[in-house]
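Okay, got some structures for you below.
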Structure I
Amino acid sequence: MISEGHWKVLQKTNRMLTLNWETLVKARIEGDQKRIKLAEMSYFQSLRSVLSATQNAVVTERAR
């Protein structure tokens, strides 16, 4: 079972991923290339954070 600490980190990183996805969608609708590029980078960084948090939670759980 995922610890409470890891659960909170996962919640936060998933929230940021969702917010950055919504920002990216809006930027693509508006067609502003500079804003799209920034939004893409933010989204991919958030995705990396979610993957890292997930990996940390799994590794910690396996170590128990």
Structure II
Amino acid sequence: MSAVQHVAGHLRGIHNGGNWTERDVKQQLEGLDWRVAVREVPGFNTIATLAHHLKYFVGVQLQVLRGG
């Protein structure tokens, strides 16, 4: 297995399940009410902000893994 395949597998597991944490992003965000996602807690990012950062991170990682 190449390093790219290894990293891609870990990223898939983090987002879709089957990883070492027993939790995955998809499971945690599925069915989450948008009002909860945008609720602000002083000193912390909102769930919506964190989800946006994850989406950006995945896009960048995909670009790198594809050789770009």
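Just so it is clear, none of the values below were taken in a lab; they were calculated from the coordinates. Nothing here was measured: the structure is a model prediction, and the numbers come from that model. Cβ atoms are built from the backbone, for glycine too; each structure is taken alone.
Supply the structure label, taken from I, II, corresponding to distance in nm of label points 7 Å out along Cα→Cβ at positions 16 and 48 with the calculated value 2.8. It would help to have the intermediate numbers written out before the result.
Values: I: 1.1; II: 2.8.
This figure was derived from II.
So if we calculate distance in nm of label points 7 Å out along Cα→Cβ at positions 8 and 56 for every structure here (I, II), which label has the highest result? Walk me through the numbers before you get to the answer.
Values: I: 1.2; II: 2.5.
Going through I, II one by one, distance in nm of label points 7 Å out along Cα→Cβ at positions 8 and 56 is largest in II.
Here helix-only ellipticity at 222 nm (-39500 (n - 2.57) for each DSSP H run of 4 or more, over all residues; to 500) was calculated and came to -32500; which of the structures I, II was it taken from?
Working: I: -32500; II: -18500.
The value was obtained from structure I.
Looking at structures I, II, which one was mean projected area of the Cα convex hull in nm² calculated from, given that it came out as 4.0? Working shown, then result.
Values: I: 4.0; II: 5.7.
Structure of origin is I.
Which one of I, II has relative contact order in percent (Cα under 8 Å, 6 or more apart), as calculated from the coordinates, equal to 51? Write out the running numbers ahead of the final one.
Numbers: I: 51; II: 18.
Traced to structure I.
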